[in-house]
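Novice: What follows is a group of structures, each given as structure tokens.
Values quoted throughout were computed directly from the atomic coordinates according to the rules given, and no laboratory measurement underlies them. Quick caveat, the model's predicted, so the values are computed rather than measured. Cβ atoms are built from the backbone, for glycine too; each structure is taken alone.
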Structure I
């Protein structure tokens with residue numbers, strides 16, 4: 001392998017320069033960085049990470065030991081463990097034990113030789129067996145035992161397995177099950193033993209007959225056939241992991257198709273509804289994140305409590321409960337076109353299967369749905385209406401039935417699952433609740449992480465602007481970076497454009513302007529209701545928007561979906577997108593998957609978007625319509641819809657790491673919703689304001705300046721006059 005001396009000779013630079021480039025330090029010019037990188041590529045040089053670690057005397061490497069890769073609980077755990085570790089600057093290596101102590105011992109020897117900083121392990125050690133971790137010399141603080149705790153270690157993360165056993169036993173006895181087959185892994189594992197003791201005790205108290213079998217993934221097929229050959233009929237079968245349950249179901253259906261006992265299983269969390277076994281769910285992705293977080297805290301000497309961490313059991317979630325007593329055959333939903341509308345169509349099929357009620361989804365454009373709502377009259381064509389939450393203050397009282405007329409539950413009870421801050425702006429008019437929040441979203445800044453972290457581009461930017469290349473904190477900085485990444489102004493830019501612009505109709509154009517305005521101020525109106533567009537801030541915001549025209553494609557995007565897709569095409573460095581459209585960046589033709597960075601909007605004061613949903617006051621099926629709304633806005637359903645590309649109003653969704661690992665920016669969007677401080681409605685009209693009409697006035701001002709037919713000051717002055725004349 002070539003040496004640093006060889007690389008220096010090939011690049012025509014000093015050996016110290018090569019060392020600085022390879023180790024990411026020193027004040028090396030962009031020209032020399034390029035020369036060194038070209039020389040490394042030509043000579044086939046790759047960094048020896050172990051040698052680098054030895055020189056540094058430390059490691060940012062974590063290890064995960066799992067029994068196998070075919071059990072979903074282990075893959076769920078590892079994916080979340082890996083994602084959190086890598087987002088914190090660590091690397092991760094995966095090792096398999098096959099539930100064999102000898103194999104685990106071999107893996108530990110390798111891990112120790114790699115100077116690994118921490119280990120998360122589903123250990124095959126047992127309480128009365130060898131402690132191979134002590135024998136090999138692994139420090140106790142460098143290990144987190146997960147699910148199985150063979151040595152009663154305080155460094156342990158698991159679930160409440162006794163509670164799981166008790167609750168599953170109660171479920172079975174409530175269904176009059178008296179003969180039960182229980183299949184577990186070896187009871188030498190603490191989690192299995194805790195479950196078994198609680199489950200068997202609860203069944204014994206009810207005089208149930210329990211047949212118990214221990215098995216493992218390697219021998220389960222043989223054991224299943226033996227059990228099914230010899231066993232008397234049972235009322236239910238319970239298995240303590242989903243992989244065993246899948247295998248048991250396959251064996252039973254193949255060799256004993258006449259057996260129809262329901263199968264219950266301990267399962268990882270399923271975000272998308274699935275048929276088959278009845279699942280008692282545990283969030284293994286949350287476990288993976290917690291394990292990585294604990295190891296990194298210890299490595300970096302951050303304070304963390306040294307005691308076992310017992311995570312909440314999600315338990316048996318109810319996706320498809322029947323709604324009794326309905327004579328309604330069909331519900332019609334009017335909705336704004338968005339990713340959520342298409343997802344709702346698919347989810348509605350589940351509701352139809354459960355209730356027999358056909359769900360018809362009528363999808364309309366932004367302008368089209370406004371026209372329908374403006375002329376709705378007394379028509380009963382729609383049972384449920386989903387609209388932009390900014391229209392609620394204008395339309396709410398006219399189109400929705402108050403929730404108090406539909407249920408005896410209080411607003412506090414109805415809205416308890418939702419993100420704090422959504423009430424009242426997504427739900428109420430004049431302190432009367434009319435709607436549920438459905439798809440709350442916030443603007444985020446998305447950027448090409450691979451470009452911002454490129455050493456050559458970082459150095460070129462610093463040489464040009466005398467500052468570090470980093471996500472912008474304000475829109476002056478935003479435009480500077482956008483210019484840098486626009487090839488017309490920088491021949492070294494890997495992208496043609498620095499940013500996207502979304503300026504479709506006048507309302508959308510106004511939003512692009514307000515994005516910049518609210519980075520400087522929280523208030524668009526003063527206490528007397530006067531529109532604050534004649535200020536220096538207002539003019540500066542318009543100039544910041546118009547400057548971005550130079551760094552974006554000539555044909556601007558008409559909607560945020562288009563901006564997301566343009567960014568996904570890979571020829572733009574940055575894009576401001578509402579989080580409910582950001583999933584469009586992950587389409588199959590996207591070239592930037594795994595290259596997406598995201599951060600707060602410049603100014604950290606995001607505009608909020610998304611929709612709310614309510615029962616039409618003219619509906620002839622109000623009870624059924626309200627039941628549907630409760631279902632479509634429930635945590636289980638909104639979380640599933642979020643994984644499919646929507647966003648959820650429910651607080652619990654944002655601890656589902658299958659969702660957050662897929663769309664990691666949603667955690668930041670959740671924060672932005674709570675932090676947004678925007679007063680965009682005059683105080684005297686806070687509960688009845690035609691915001692769409694106002695945005696049209698403001699959007700016309702944006703378009704005149706964008707098309708160079710008016711100065712920013714003249715256009716904004718005219719907007720004030722138009723507002724005072726027609727709306728004040």
Structure II
């Protein structure tokens with residue numbers, strides 16, 4: 001084709017796009033609404049560079065979704081029934097509980113965000129059509145509720161900035177909670193930024209309840225949650241997913257990491273493999289321009305679309321039965337900045353897990369509505385996939401929208417601060433497959449009925465049946481569970497039966513040992529995992545585990561290594577050494593063991609260095625270690641060397657050996673008090689350092705003392721008095737520092753107000 005023909009073809013395409021654009025943008029709110037979705041002359045979806053900035057009704061917004069052929073979004077609930085939903089769960093009778101962060105980013109400054117006016121609502125579909133038609137305020141006057149989980153007829157709730165967990169119950173049948181009990185107590189107030197608080201509260205198949213960020217998991221017993229220490233902080237941020245076998249998937253928006261720590265249970269520590277996904281996996285594909293991204297122009301393609309996951313959150317594994325079978329087991333991830341939902345294939349290569357986008361340069365769900373903000377996903381009792389849309393103009397917390405930030409003018413230019421007080425919940429359906437209309441009645445059914453649900457094709461039913469049996473202590477069903485675990489043709493049902501028996505403290509040695517020899521890999525791995533609890537009290541278990549040291553499955557051998565790791569007997573440690581020596585090509589097992597042994601060596605060095613510190617300094621460093629591992633490691637890495645999983649870029653600078661870390665502490669104090677934006681030593685990073693000045697002087701001194709005395713750094717600790725002095729000198733500052741500003745300061749003159 002010659003140059004003239006190429007120019008003519010390009011002109012025709014440009015004209016067709018312009019015509020479609022004009023047609024779609026005309027009469028934005030009056031007359032017949034036109035979708036903001038743009039297509040080229042061939043019908044392919046293309047990026048809309050100038051989507052309408054207006055609020056869209058739920059019906060209008062639904063015209064802006066693009067899904068694969070056969071898939072559709074159905075509206076389940078919307079304003080005024082709900083407002084700013086962030087999480088949903090269902091009780092055993094199918095009632096939906098919705099956590100609302102009603103005060104989140106009501107304006108560009110986050111005014112009134114900590115007012116106790118948030119709610120949890122109970123929604124019900126009384127006629128089985130899939131649409132919620134009854135709503136009651138279950139709990140009122142909450143502070144940004146972020147974690148909810150149903151037990152039986154009780155709802156567990158955690159609020160932002162608090163570590164306490166309460167159970168709420170409606171004892172009078174009014175739809176409103178009138179009973180409130182403390183089930184886990186920790187009165188320490190979490191002073192981290194709203195976006196750096198824990199989330200989750202998910203009951204996993206192992207009968208433990210998991211959260212993000214923290215170094216705890218919980219076990220329910222006698223009306224209380226008993227906390228169990230993890231061997232390392234769990235990591236993660238907003239969202240926590242589990243699959244059919246109890247594998248847990250985290251994501252970290254702060255580190256722009258769409259999936260993390262899914263190779264081993266967090267009890268054993270974090271583990272990421274460099275090739276668990278490639279850099280292309282981290283590229284999202286919006287269908288509208290998305291300039292309101294915290295990372296600035298570095299995070300935008302030439303067409304102003306998001307070029308890298310940044311708001312990754314709200315993940316789940318689809319485990320239902322009312323969508324196509326090839327969706328089952330796929331990883332679902334929300335990206336509210338990109339106005340999209342990713343679907344990833346979870347590929348298990350004998351224990352090594354890799355993730356791949358299910359589509360080429362496309363997403364599972366993409367919207368042309370600028371206010372579509374997917375923040376959570378879940379499999380429902382009807383077998384469908386649910387998407388929680390916060391539908392809020394601003395999706396970034398006020399620490400990142402201050403004066404001088406990149407985001408603020410983008411928000412104001414598009415008028416996003418005006419779009420607030422709404423919210424939607426959708427379910428994904430598929431042509432020719434009808435959602436289940438039978439409403440669950442588990443709370444009123446006997447244990448014998450619950451045992452049958454352990455074989456249900458929808459994971460929601462299996463999970464809730466197991467949870468209720470364990471909570472009730474239903475030992476009358478032990479014979480039925482034994483029968484199911486030993487003889488069912490359904491592997492998933494057998495695994496649930498084993499875990500339920502274990503949760504009831506009724507799993508016999510005979511059944512456990514038979515399961516260790518089972519022909520099914522998943523069942524053997526489950527039995528090895530369960531055996532970890534039993535080894536502490538039953539000496540007959542370890543010899544049975546030893547029989548699996550040459551198991552044909554690398555996945556089973558890896559779990560065996562993890563199960564043995566913290567057993568200090570000579571026999572267990574000899575088995576562990578055997579596995580490492582004889583299977584050096586088991587990549588995941590070797591990586592896990594290397595990380596574990598490296599951590600032991602690093603701890604010994606740290607302990608030796610701490611012994612040389614004065615008592616006051618040692619206390620600061622130890623306290624700072626806790627804070628760093630809970631919060632800062634998300635972006636800087638647990639080893640202080642930064643985070644770069646699946647890509648080349650880091651969200652934040654490395655701290656190990658950094659001159660600014662080992663030099664005068666005044667620059668670091670200013671950064672923690674007020675934040676840092678812009679390039680660092682000539683390199684641009686994806687994230688900004690948020691201000692931590694809301695925390696105490698001791699908090700700041702502790703964190704800095706730790707990073708200056710770990711990762712190979714050897715600098716003096718930072719005193720509380722030093723922090724106080726610089727805080728007073730910089731009082732009134734409202735914007736983040738830049739490195740150029742800090743370098744221009746005289747480090748010996750902290751009293752100069754800048």
Structure III
């Protein structure tokens with residue numbers, strides 16, 4: 001019984017309901033394996049005979065001891081219902097002195113009588129009953145003639161006005177009190193416009209231009225897409241009437257691994273990947289010393305292909321970045337750029353310093369081992385991202401850039417290594433077994449630890465949100481369900497691999513933090529809620545104004561709409577949502593329509609001959625249903641062998657005319673790309689995250705399918721306004 005209670009306190013689930021409504025009970029051995037992963041350090045010296053005693057001690061530390069302090073270390077409430085929760089022995093009926101130090105420097109103090117406060121909870125331990133009481137602050141606010149206590153993180157201190165009650169740890173207790181809004185920033189923006197906003201999703205690394213900054217270079221460059229390419233893309237899309245550019249995660253990847261390509265396997269989510277820096281946008285490149293700082297034999301810049309060679313791209317870009325830093329290092333101490341960097345480093349704090357030192361230690365080349373180099377790179381990266389967002393807004397976009405926050409980070413990265421107690425380094429994030437992945441999915445990412453988060457007052461989670469809400473109009477939270485629960489696999493060194501289970505997080509509190517940081521940053525929120533979505537997050541997201549995430553491929557009801565192969569009419573799309581035609585985890589629309597994604601999966605060994613045949617039959621049924629859907633939704637009657645380029649504008653326009661308040665289409669689909677940027681279930685079998693777009697930026701506006709599809713989308717979004 002004690003073990004079961006501890007599993008509950010640690011958030012270890014005992015089962016789940018799959019996408020077909022079937023309940024699966026998690027074996028006790030698998031749950032215990034996750035518990036041991038969570039408490040790996042504590043259990044290192046605990047033998048099996050002492051395990052039961054450790055369980056009891058752990059329960060006491062998590063469940064009983066917190067009641068012996070007046071204040072929890074962290075608590076929160078909404079701004080329109082200001083309350084503070086305190087804990088006292090039942091027998092105590094004296095007074096408590098409450099001091100509040102707000103973020104804006106206001107100090108409030110009052111004495112309250114415990115007997116006059118309502119009881120909201122209780123706990124019995126060590127032969128004593130403890131009560132949780134709620135202090136309603138409306139009287140205190142009125143007494144000090146305040147409109148209200150503002151949103152933010154405030155410091156609390158409580159002391160017993162007389163003698164310390166028996167059974168309490170100390171006479172004085174301190175805690176952090178967060179006051180949060182109820183809704184996210186600009187949740188009603190689409191309703192305030194005369195049309196429904198739309199945008200384009202893009203993989204930044206895949207953008208390229210054949211017009212190089214250096215005249216002697218032309219053709220496909222070796223380097224990956226950067227912020228200069230993004231700025232040019234913003235200008236192109238603003239001219240088309242787009243309101244936002246949806247980006248892949250920009251998180252820093254490990255520079256010691258030149259092959260690292262996946263933006264969803266970050267080294268540090270608080271930092272920007274330096275390879276996105278554009279040297280031509282940097283002031284140091286305008287100095288006369290810039291060319292002198294470059295090696296006499298520079299690697300060739302224009303021998304790339306449509307598949308990115310990351311080691312080659314790394315070699316060229318880092319050589320140029322080092323030359324920029326050399327120019328910067330030659331500035332006098334009073335130079336404005338020097339002062340700006342110093343201010344940036346000071347404001348970023350220890351997190352940035354740790355990243356720079358860790359990254360410098362891990363690269364192998366001696367000339368890359370200066371931590372100051374990485375401080376400078378982050379300064380320039382943030383500067384250029386800020387420029388891009390400002391350009392988007394100045395160009396008329398209502399939202400601008402939409403950034404993406406990955407669900408986790410790699411365990412060997414700076415983010416995890418700096419805060420090991422806020423992560424579980426002995427577990428990995430993934431997904432449970434299902435018909436598409438019978439063995440389950442293991443994403444190789446280290447999860448945040450729910451107990452560690454609480455014990456650190458959610459410090460890393462707050463910092464993570466703040467960094468990713470910089471220089472953008474909206475933030476997409478990848479795998480929004482992760483604020484409620486995540487599937488964990490234990491990391492084991494032996495062949496005795498246990499199964500995984502769901503681990504639950506303090507969802508209400510993390511949501512409140514998310515809303516507060518959204519309002520502070522002026523950043524809209526989009527929660528990626530695709531796949532196995534627990535019902536517990538649906539209503540809280542709606543109340544908070546967080547946009548849901550629809551995907552055309554998944555917006556189906558086959559039993560009700562067999563004539564359309566399940567595809568729902570656009571009028572049935574979720575209103576408060578971002579509707580996407582496709583994303584990085586599904587085939588491009590051209591590949592889907594032509595069935596080339598199925599052939600590719602067969603070539604990679606993901607489908608047997610029989611599985612390919614069955615998949616092709618299902619796809620044929622889906623295509624026929626889509627054509628009937630288009631006939632009824634648009635009045636257009638297409639033959640089965642219609643060319644994709646003819647089909648796409650009507651397809652994209654019909655979805656754009658739907659009920660969803662936000663809409664995006666992928667640039668890969670606007671160009672009728674067939675090769676996927678990512679095929680789930682593969683690693684070395686397919687060159688994931690390496691595909692460039694088939695044409696350069698300067699040719700986009702001349703591409704007929706690009707312009708015709710965007711015209712259809714723009715017309716649909718304006719036509720559907722209320």
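Novice: For mean count of other Cβ atoms within 10 Å over residues 328-335, the calculated result is 24.4, so let me know which of I, II, III that is.
Specialist: II
Novice: Starting from the value -8500: which structure in I, II, III was helix-only ellipticity at 222 nm (-39500 (n - 2.57) for each DSSP H run of 4 or more, over all residues; to 500) calculated from?
Specialist: The read-out comes from structure II.
Novice: Out of I, II, III, which structure matches 1.11 when Cα Rg over 2.2 N^0.38 Å is calculated?
Specialist: Clearly, the read-out refers to I.
Novice: Name the one structure among I, II, III that mean projected area of the Cα convex hull in nm², for residues 336-399 alone of 5.7 was derived from.
Specialist: Answer by label: III.
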